[in-house]
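Take a look at the structures listed below.
Each reported figure results from applying straightforward, stated rules to the coordinates on display, with no laboratory input. Computed from a prediction, not measured in an experiment: that's the story for all the values here. Cβ atoms are built from the backbone, for glycine too; each structure is taken alone.
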Structure 1
Amino acid sequence: MNKLFHRAHRRISGIVLRAADGANDRRICGQSLVKYVQSVYRDDANGVGMTGSQSTHYIILDRIFSHVALTEQDTFLDVGCGKGRVLAFLLKKHAPCKLYGVEINEASGKVALEWTKQYDQVSVTLGDAFQLDYNPYTILFLGRPFLPKTFLQFIERLESGLTHPVTLIYWVDQQSGQLLKDRPGWDMRFREKLASIHGLKIAKTPQCYSIWTYDPAGRAETPSSNA
């Protein structure tokens with residue numbers, strides 16, 4: 001009986017969340033962003049590649065960004081923005097800064113590119129996140145766009161080029177977030193595990209997000225860097 005209740009709760013929550021997400025999408029983007037888009041390359045056995053584009057519920061983003069204050073001086077980038085749900089959420093919340101997204105998967109990236117054309121505040125690039133210069137940005141969002149080995153390569157790429165501190169918001173961090181722990185220059189400011197919000201089941205199993213800061217100066221001051 002308990003198992004049936006939890007299954008029904010999850011199913012009803014999913015219906016409610018998808019309906020609310022779709023309504024918000026249509027109001028902001030003119031279309032729904034709910035549909036899942038498969039990854040162009042994913043090798044789970046070896047932890048290499050990208051994940052598919054699964055739009056994060058607005059209710060979750062509201063929770064995550066309650067711990068992040070965006071200012072006019074910030075420049076925000078969603079790494080692996082998919083169809084652009086995070087950008088839509090920030091428009092809904094009247095974020096005061098410029099918003100950017102990069103997506104390598106054309107099937108989802110073209111959706112984001114098309115609907116964001118109506119907003120001068122937003123710019124989406126179809127391309128490889130590994131080819132970007134990250135110095136123009138102050139806040140990065142990652143909704144688990146990479147599998148673990150690729151995530152680590154991305155972090156190394158980030159560290160090799162950044163000249164100023166950044167904030168990194170990592171949603172669904174339980175697979176790779178530990179790779180930042182005790183890493184020189186990185187400091188975890190907040191972490192939370194979510195199972196439900198306002199009585200609605202947000203995923204089949206609890207999901208975590210964490211908020212980090214990275215300071216290149218902290219990395220440069222480590223003994224290994226000075227040796």
Structure 2
Amino acid sequence: MAFENASAVITGCESGMKAMMRKGKLPPKKINFVAMGGDGATADIGMGQLSGALERGHDFVYVCYDNEAYMNTGIQRSSATPWGASTTTSPAGRLSKGQRTQKKDLPKIAIAHNIPYVATACPSFPFDLMEKVKKAADIEGPAYLHILSVCPTGWRIPSEEAIRYGRLAVNTCVFPLYECEYGKYRLTYRPDPILPVREYIEGQGRFRHLTPEDIEAIQRRTTEEYEKLVKLSEEG
């Protein structure tokens with residue numbers, strides 16, 4: 001299987017197994033088809049295949065492990081890399097703040113395909129994650145799970161701090177936990193209190209070059225996006 005075509009392969013498997021069941025070569029039964037990809041394989045080189053699979057309505061679960069860069073191949077930026085993050089292909093310097101674009105909102109793109117289930121999750125909140133995995137597996141039709149995967153190497157943090165930074169991402173609303181089931185949004189966790197974005201950014205080497213003004217700009221955008229999500233959740 002090639003780097004970018006996990007969704008194409010798994011939906012081919014799903015179609016083939018259903019055909020064999022229709023022909024009586026296999027007994028009818030529930031089979032969970034699951035494909036996995038990183039943020040680069042999902043947001044960049046695999047986007048077309050994933051979009052086609054979602055649009056066609058295959059009964060499968062796609063899991064995106066989002067560590068916000070191509071970590072396995074040298075920490076290159078992806079379209080899921082947040083603004084301001086320094087990577088090997090978006091290095092910070094005198095003329096650059098690092099990543100120049102905002103993080104691509106993959107869950108919202110999946111929701112735009114009108115599929116039955118989309119959710120965000122983070123291993124730092126394991127019970128929330130487990131509930132969403134079960135719901136995605138049980139639902140009929142395409143399901144998309146977007147999981148924040150903290151990368152100590154790429155984020156330039158100590159390994160023992162990975163769980164803490166996952167919790168900070170959620171508690172600062174940089175990475176809100178929510179689900180959208182049949183078009184209805186629901187926040188599955190609401191931070192109380194909401195922590196300042198500064199607490200999440202400070203300590204990460206990939207953001208060490210940012211100024212207080214840069215961090216304030218990230219705070220404003222984070223607040224705006226979270227307020228939009230709260231409104232969508234209240235509307236149902």
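When distance in nm of label points 7 Å out along Cα→Cβ at positions 128 and 216 is calculated for each of the structures 1, 2, which structure yields the highest value?
Sorting by distance in nm of label points 7 Å out along Cα→Cβ at positions 128 and 216 in descending order puts 2 first.
Using FRET efficiency 1/(1 + (r/R0)^6) of positions 112 and 160 (r between Cβ atoms, R0 = 25 Å, to 0.05), single out the structure from 1, 2 with the greatest value.
Numbers: 1: 0.40; 2: 0.05.
If we compare FRET efficiency 1/(1 + (r/R0)^6) of positions 112 and 160 (r between Cβ atoms, R0 = 25 Å, to 0.05) over 1, 2, the biggest value is for 1.
A value of 0.70 was derived for FRET efficiency 1/(1 + (r/R0)^6) of positions 16 and 96 (r between Cβ atoms, R0 = 35 Å, to 0.05); which structure in 1, 2 was it taken from? Before the final figure, lay out each step's value.
Working: 1: 0.70; 2: 0.15.
Matching structure: 1.
When mean count of other Cβ atoms within 10 Å over residues 8-15 is compared over structures 1, 2, which one is greatest?
Structure 2 comes out on top.
Shifting gears a bit: Out of 1, 2, which structure matches 0.05 when FRET efficiency 1/(1 + (r/R0)^6) of positions 24 and 152 (r between Cβ atoms, R0 = 30 Å, to 0.05) is calculated?
Values: 1: 0.35; 2: 0.05.
Considering all the candidates, the number was obtained from 2.
From which structure (1, 2) was Rg/Rh (Cα atoms, Kirkwood Rh) calculated, if the value obtained is 1.00?
2
One of 1, 2 was used to calculate helix-only ellipticity at 222 nm (-39500 (n - 2.57) for each DSSP H run of 4 or more, over all residues; to 500), giving -12000; which?
Computing helix-only ellipticity at 222 nm (-39500 (n - 2.57) for each DSSP H run of 4 or more, over all residues; to 500) on every structure in 1, 2 gives -12000 only for 2.
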